[in-house]
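Below you'll find the structures, each written out as structure tokens.
Every number in this text was worked out from the coordinates using simple rules, so none of it is lab data. Owing to the predicted nature of the structure, the values given are computational and were not obtained by experimental measurement. Cβ atoms are built from the backbone, for glycine too; each structure is taken alone.
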Structure P
Amino acid sequence: MAHIFDDVDAWAIASTVALAMTLGWLAGRRRGRRLRAELNGKPAVSKFDDASLALLGLLLAFTFSTALGKHDQRRIMVVTDSNAIGDFYTCASLLKEPERSKLRSVIRDYAALRVDLSTRAYDAHAFEHALGQFQQMHNQMVELVSAALADGTPIAVPLTNTLNAATSSHAERLAAIRDRLPTTIVLLLLLSAVISALLVGREQGAADEADIAGTVSFIVLISFAIFVTLDLNQPNRGFIAVDQEPIQRLLSTMSQ
């Protein structure tokens, strides 16, 4: 199933869930009052409320942990990518002219595009265009390295290895960016939140109670937890961004 939440901001989804939970709580409270009237004022005993809250807590913990793990993987890939580009740049600096200047220029532009793409607002068309630019730069790197090898450079092995590391880190980083929470898990989490609010409302209505402050706090906390989880799951558009400082620092070194 496609990631149907990729193009929707996390705060919009969380706000919608908060509204749905509120409506579910009101509907559940009305149903609880009717149930109380049907039982002539006797309290309705049910274990479904506790079970739904337990399931909601389990889903929140699972999805948050998974989203945080994917976020950490993206952060690690930035460091790995920076190291691979830096090693390749160092090897390029040991080549003879004119390959040295040409290859260093391509690598510098490659790192600059990395930083620019990660700092600008996400646009699907611009992102796909940047991927095409990366591929063109990879082709240029291969051509320049091939020319250096044809000239009999003494660093053929490390030059080839660092080129492979740079291209491999690009593929791994792209895979990490596209690695998201399964849509079915997210849908189950949102549905569980709404149903839990409905059952809480039914229990309060059946008991002829109205804990407004507690209910509002419950809805706000659950909605905020969902927001943070989904924001971690949206690396291209979320508020919680992966720090690009390693590549930025490397780029400043290249400019010297």
Structure Q
Amino acid sequence: MYFLDVQGTLISDVDKTPIEGSIEFVETLNAQNIPYMVVTNNTKKASSDFYNYLTSLGFNFSYEKYLDPLMLLESRVSKEAVAAYGAKEFLETLQSMGYTLNYTNPKTVLIAIKEDFSADEYAQMIDFLLAGAKLVGMHETSIYAKNTKRYPGVGAILKMLEFATSSQYEVVGKPSTAFYNEALSRLKQQHHDATFRKITMISDDVKGDLGGAKELGMQSIFVTSGKYKTAQEIVPFLQENLKPDFIYKNMDNILKSHPLERV
């Protein structure tokens, strides 16, 4: 059984096209009746829109096998008085979901990702948190990769704000336990015996996605087709218990070298 990351794993961070072997990997899971969930930290597009985009690229899976943080947001964050930070598309999506953006006296500071956060935005976040606002991250990625550059991910920004204000934070998407529990619940609809220990998580985010997966008992496969150019950039510096179980260049290498377990 598998949880499959999207950005940097199934599709390229550079041009959003399918990474070598990714469409074939999903087709193999379908053909062999192996349960899986596509679990992404997408926040820029409405969930159905991003799912439709993936299928337009040639990925063949049903919407029931798709999960992103926006699908859990309403159960985790009140729609009232939210100071949201992220890409323009994220803010527009929030408003389309009925969220009221408030940058005067917010109850929640909600962080997504973009490459050009300003010092003034960080200062505003800090003021709101010191005034008592709740801190929530849409996900907890370590690095955000775009246009061949790598920026601090939402997880890195949350850690910075936590250190600056002593505010604890919550995470909606990966690698929060709530998100993985929801993914597991949906996976059980495909196979009722699904447990975390029977699942292998595949991702390019070895600190965020895979670290959280390991803590829940999942096996992990790290692909170097996304945020990191080589495993040597990051794996030697991880805690031993959080190091990935397997490392491959991309999904094509997994398909050719890693046995896929049938149900």
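Miscellaneous remarks
- Read-out helix-only ellipticity at 222 nm (-39500 (n - 2.57) for each DSSP H run of 4 or more, over all residues; to 500), computed value -9500, structure in P, Q: Q
- Entry that produces 12.9 once mean count of other Cβ atoms within 10 Å over residues 129-136 is calculated, selected from P, Q: P
- Value 45, calculated as percent of Cα pairs over 21 Å apart, for residues 17-120 alone, assigned to which of P, Q: Q
- Answer label among P, Q for the case where relative contact order in percent (Cα under 8 Å, 6 or more apart), calculated from the coordinates, equals 22: Q
- Structure responsible for 7, 24, 21, 16, 12, 9, 6, 3, 1, 0, with P(r) over Cα pairs in 10 Å bins from 0, in percent calculated and labels P, Q on offer: P
- Ranked by distance in nm of label points 7 Å out along Cα→Cβ at positions 49 and 217, structures P, Q are led by Q, which has the greatest value.
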